[in-house]
1. Comparing mean projected area of the Cα convex hull in nm² across I, II, III, which is largest?
2. Rank structures I, II, III by distance in nm of label points 7 Å out along Cα→Cβ at positions 114 and 186 and report only the one at the top, that is, the highest.
3. Comparing structures I, II, III by distance in nm of label points 7 Å out along Cα→Cβ at positions 18 and 242, which one has the largest value?
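Read the figures in this text as sums done on the coordinates, not as results from a lab. Small disclaimer: the values here were computed from a predicted structure and weren't measured. Cβ atoms are built from the backbone, for glycine too; each structure is taken alone.
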Structure I
Amino acid sequence: MFKLLVIYISLLTCSPGGELYTSYGHTAIRLQDTETQIDWCFNYGTFSFDSGNFYWNFVRGETYYQLSVEETSEFFYDYKEENRQVYEQRLNLTEEQTIRMKDALMKNCLPQNREYLYNFVFDNCATRPYYMIKDIVGGEMVSTYAGWEGRTYREFIRHYTRRNTVMDFIINMIFGKRADQKMTGEERLFLPEELMFYLSEVRLSNGEWLVKDNNIHHFAIEKTRWWENIYTYLSLLGLMMFALSWYDGRRGKMSVGVDVVLGVVYALVIAIVVFLTYFSIHPMVGWNWRLLVLPTMWGVLRYGVYILIKN
């Protein structure tokens, strides 16, 4: 008796979560095979805190991720528990392309193949599925979706980190000149939302759309509340320094202990940036002029007020 073989391949895009490493969303691939009755999710974003020297390797940019496989029902359940949306885009592939992609996924999840050196910008949970799809389809994929074309890496990443939060401030400080380069073409597809919309507007060589179903929406990025805003804390610090400088000016003597403590903190920050610049493989980290803003403002406020009041 003739049995129709039906295999479906879908791209799954997950909205951001509450933890920093989930702020940018997530991408996975869904495989449904009616013959073998499997419905699996292939996830390139798996890592383990229990791996040897995890934090040290993470700081150096040498974190290894791996492709994991789980039941789709479990995948959806986990994201529902975290109150995160999952958008599915079924790919419009030929039977031959579908089988090739299934075989590629099965090969990649073998123990000797599943691990890879993770890179947030150039090799992550979104770029791996993209280049796999591109290889299966063959040739260059052209999309009419402009998105963040021509914008910088810094702007792109800060959008998802939520502007002016403490973490956004830290990232903005340690990102170097390379983060100010403008992204073009495929360079912006390392973030799941951009990949989702990019593929939604790709046409194949036969004129058909790459994606059959496009019930997708832009991520809802929470606005930064005033008590989360870094400038709230910097303003309070500025007021405290103004009061201290006024007090020092009135008594004619500097409270050098405060300056020493803050100087040590700043020196540690510079040391971390230097280490990440020269002894890690993080692609965007490096020296930039923003690191001079705080000490300059500190010096002007601290000693300017002191001299003004003293005289």
Structure II
Amino acid sequence: MESRQLRYFVAVAREKNFTRAAEKLHIAQPPLSRQIQALEDEFGAELFDRNSRPLALTEAGKLLFDQSVQVLERMDEMKAAVKRLIEADKPRYSIGFVASTLYGYLPEVIRRYRAARPGTEILLHEMTTVEQLVALKEGRIDVGFGRLTLQDPAVDRVLLRNESICAALPLEHPLAARRDSLALEELAQDTLIVYPRAPRPSYADQVLSIFRDRNITPRAVLEVRELQTALGLVAANSGVALVPGSVERLRRDNVVYRALSAPEAVSPVMMSTRKGDRSPEVERMLKIIKDMYRKDGVAFGK
């Protein structure tokens, strides 16, 4: 007797029909019937009254059904316990990230880290920079990649690079035909779409400070929840947005990207870890990033 035969038997007993049980088990009916017959031969008793409609259990079948359900439930519990034991011993590494970093180097960093640590389960969590700092202190993530230079005594932060910010414009925008860099004063004549709306501080505050530091006031400001929403509104000719340069890889219909005439308008990419964490995993992650930057001629920490 095999556990597979017991599962087949329980399925037929519950469905009260060989055809429906076979469909549920994703097997053909003849093999199912043969397995039930083999089970009856082993026990020396008929388990089903095949003359009844719907199919009914015999007294022997009822006894076996009750015992089979208990046996199968116990087997499932044992499998789950072993799985939990294996997973408990399997190393995990949790990474928090802001959405816009996915358009830069982060996907390749994760891919290379997976290759370097094939036995490690990598857990990915999209969260704002503020949420990452909280998650690090609570032990929910091991490393975070964000864009704000927030200070926290319980968190170490490393500047990976400063990414240039560019303007996202509707295709039919008067400035879209320009090939030279655009001045912030020109962009301020339109509605400025910023994200995320919450929690604050956020990348939205970073963008607004670029204008504020130059005593420039946008005609109007529209706050939205996320990058994709901002680009969707740009495509709908509802305003303009300032986005990290790597977002330009995200080609979207009716949106064009143009450089700014303010080279100091940059968005930092920060790596955050728990204070004093000098684990091999952190060092490995940093080495992967530095090697990628060196290959592409990107200055680390600038």
Structure III
Amino acid sequence: MPLSNELTTALMDVLHTDHRGPVTLKSTVPIGGGSINDGYRLETSAGNFFVKVNSADRFPSMFEAEADGLERLSGTGELRVPEVLAVGEILDVTFLLLEYIDPGERTPIFWERSGRRLAAMHRHTDPEFGSARDNFIGSLKQVNTRTEDWSAFFIHHRLEPQLKMARDKKKVKPGSAFRFERLFGKLDTLFPKEPPALIHGDLWNGNFLCDEEQDPVLIDPAVYFGHREMDVAMSRLFGGFDPEFYRAYNDVWPMEQGWEERMDLCNLYPLLVHVNLFGGSYAQQVDAVLRRFT
């Protein structure tokens, strides 16, 4: 989705207000915005900025939810996130204007800081699992209805909605539903009892940046209060993070015994999301996890 003149003018007006002086646009550079949104680096007289855009008709509240999530993570003071500069809509295009993060090289120092700071962020808690507002994971709505019990939240607000969507689209085998029912019956015995933790919610490698100072930066959150193993598990889903990350995390807040065996269980949720978004081999991965635990 190309940037219109009206949109770039509005973005420069926002930066003008923030910087208390005229800001002129030098160039727009398309960069990876993911499979859902389009992203651009705005090179301006006041420096570089990042903007994500999409159709307001398709995702009218996506960027508002993302901005809220970034501000929640920022409020912990544990991990850096891009500053939210503006979120809005121009001519049926919704946009999110952010601070641009200049990338750095991921060294052992970066991974050590990442593990320690994520563990510290997970210490931020709430009386219940969920959140005050719903949001998105990818382009799919994520319901965060507050629930006292983790297993009930995981079943009713994570696995069941994605399973229903996958069954309606005939993306999973009929037998998968029976295996899920068996899993639901024993789920409460599989997870260790822990307080709700503030989690990123979509913590794969592409949403975990390194800045020029070797500090970790979180982007594209799907924030809620959940079981902290959900973040750790997803970090291992697509190749995993450096071993130093997990060592440092466990130095700050050791995971409960058996955590490595539970990673596949936690990842049933993002795997089902990928089944619904992309299909392909993800359904087989879901089936393999179900067979293991049931």
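1. On the way: I: 20.1; II: 23.7; III: 15.5.
If we compare mean projected area of the Cα convex hull in nm² over I, II, III, the biggest value is for II.
2. Max of distance in nm of label points 7 Å out along Cα→Cβ at positions 114 and 186: II.
3. II
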